[in-house]
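No value in this document is a laboratory result; all are computed from the given coordinates. What you are looking at is a predicted structure, and each value in this text was computed from that prediction instead of being measured.
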Structure I
Amino acid sequence: MKITGLEALTRKLADAQKAASELDGDLADLQFDAFDPASIEQAIQRLNANIDEKLASYRGNELVEEMAEQLKENGRIAILERASEARLEKED
């Protein structure tokens, strides 16, 4: 029995590891107005653009693309939570 595809998988895994290293640390210095939905959306879009830029050389690698989508979603949630917390603090 011959196993095929291991070389391609190994390459994808190595690229995913490199991509993860490139994303280590701050992805973006985002500032936004927690009371302005457009400002919040712009911050989310800037984060997404920064992730896309850092991972541009890995396009086509499904593992990296999945990682990027998860990072974008986690970032979106974090921005929305930060905005919500800022609005709640202002109300108090």
Structure II
Amino acid sequence: MPKYVILVNWTDQGAKNVKDTVSRYQAAKQMVENKGGTFEMALWTQGPYDLVTVTDVPDEETGTAVNLMLATTGNIRTLTMRAFTEDEMTGIIGKMG
């Protein structure tokens, strides 16, 4: 399953409703699970991002659909990075020849 690191910033709307951030995460977690994926972790952070998550989804199309669904809430903006495990990176390096 593709793994993604997602850096999250609250929009003005999301910041105004900060008290709902945990329940919003729980709803997002359920949505990802309904699509066959999982949140490995979510961390609320200080600094340039408000939240960092690690997510596994069945395929890249599902990952994109999940990001689009989250964006429609109007509470967050995301920066999504495809991430690779040690085994995946070993395989990638092996394809270099």
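If helix-only ellipticity at 222 nm (-39500 (n - 2.57) for each DSSP H run of 4 or more, over all residues; to 500) is calculated from each of I, II, which structure is the one that comes out at -24500? Of the structures listed, the value fits I. Structures I, II were compared on relative contact order in percent (Cα under 8 Å, 6 or more apart), and the highest value belongs to II.
From which structure (I, II) was Cα extents along the principal axes in Å calculated, if the value obtained is 52, 30, 18? Corresponding structure: II.
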